[in-house]
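The data blocks that follow each hold one structure.
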Structure 1
């Protein structure tokens, strides 16, 4: 829960504002650390070296419960009162994961986790700063979306950089059955879960009322049809590409086809969920930029080459501390700037 933390950043009292930005960096860092850690461990799984997943998950659950109990129930170090304080459980889980990687010498995975943590942590703080600037400018826009996109962009770039600049050994291949089930899960089951949770009758009718749709029943029907067509089309593309992955024509573009089809599927589902195809196009509407952003990301992903990247197996302590120092300075600066551009009200939360 971070809504209250963002509220702290909207004040004009420096300790409160700085606290808000630092805590956003902590929350974003936890996102990046756990996500990057799991990705890194998967990539570092080889025939001779494999994570003991059951042990790792057990340690993470235990670490999460211990940290949550100690920090929240014993020391009462509340970050977001009166909201959920499960950040402490995530912190304990992240520490347990890092300790597992250090103890078992998963240095490559640790490198990905640390870079992802720093990227997502900075991205959350900086994204909220941009949101504050946007709101202060008076421009009518979904600045909350901008903040979330910057969080994802920053964390994603950091994670991609860490993966691209790490020397990986040959990853162990799962069995064919596991791979086939994974493809079905990713391309079919997960989109269906999103569909059944996001396209309920009540939600679609509420959307129709917000869009002032006259024929609500037809709108509901078309929403379901559009969602089903998107899921079916891109699931078929992904699964077909998987079955034909060994062909000479597809081998070069296999990863591109798989990632693009999955990304397009979720992007279209998001657009349909927002009623994008039933509203006037406007640059003021943030969902208008979903597809251009996706196409830009695809173009960058296929255009950038790696010769200039230096590979490494370790986290690089000197560089890490330099990044931490740079992040700290940036967060202090944006907190100082924020207290001069904010326009707090009586409802602006105060932590101290």
Structure 2
């Protein structure tokens, strides 16, 4: 219906001119007292012929419309076979579109090259910056003092930020090294927890973690990155109490899903902030209090979980701690 209305709206000038000409001839015949049939009959014949032409033209326009609709559903790189132009205006439009497509391809090629160069540069930078970090860690590990332990924590935080930079850059890269297979979940959780052992001891926080005995299909490196971000946030905003890591079983229809829960007894999250904590750059009330918050960590967690086929959610209330749930596929007990 929209096509028919649009078609007649596009042809309204021609229809109006035809009716106007018929009216002019009719008025002229009436002024000269000539039989009205002398103009009505030719007008009727012309109207029938015009209707036949309109039906033919409408059918041709409908075919062009369907072809353009099919092209609009294709990626831009495949939008080449435009309908044959029926006017100079159509030809001009197609030339403009073709030129714009070529310019877009050139811009995309340039952007991909720049993006690839940037990834290469930061990859080299990450590996180079980790060398002095590792050297400083070795030197500090030989010193048993509170100062050395604080510096080690700061070094670990720097290394975490470096990994965050690289993870952020690689999110949309075609070369992201996902290795999706079945892993023992404890083999991913334990290294992530061990990395923060010093902070647990310094802040005198209790860790409630028992072997999970669960296998999940995921990527070991990227899921560990997500866990490190979540545990780091839990430690940052928890001054007393405990952090609990446990499994929950959740039934989604007829399918069981493995849900990894990280609970803390920290300051919690304001209710108005919860829907937005996974947005890029959003820091919320806690982030505004902590000037060093970037609002990138949980955003990366959500993006990575999405790429892995997992979902990550948060439940919290002020002064009552936070629960982060990572929902994965069907669990396998081991």
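One of 1, 2 was used to calculate P(r) over Cα pairs in 10 Å bins from 0, in percent, for residues 102-229 alone, giving 10, 30, 31, 20, 7, 3, 0; which? The read-out was computed on structure 2. Computing helix-only ellipticity at 222 nm (-39500 (n - 2.57) for each DSSP H run of 4 or more, over all residues; to 500) across structures 1, 2 gives -23000 for structure 1. A value of 27 was computed for relative contact order in percent (Cα under 8 Å, 6 or more apart); which of 1, 2 is the source structure? Structure 1 accounts for this read-out. Using the calculated result 1.09 for Cα Rg over 2.2 N^0.38 Å, pick out the matching structure from 1, 2. This figure was derived from 1.
Any read-out appearing in this document is the output of simple, stated calculations on the displayed coordinates, not a laboratory observation. Owing to the predicted nature of the structure, the values given are computational and were not obtained by experimental measurement.
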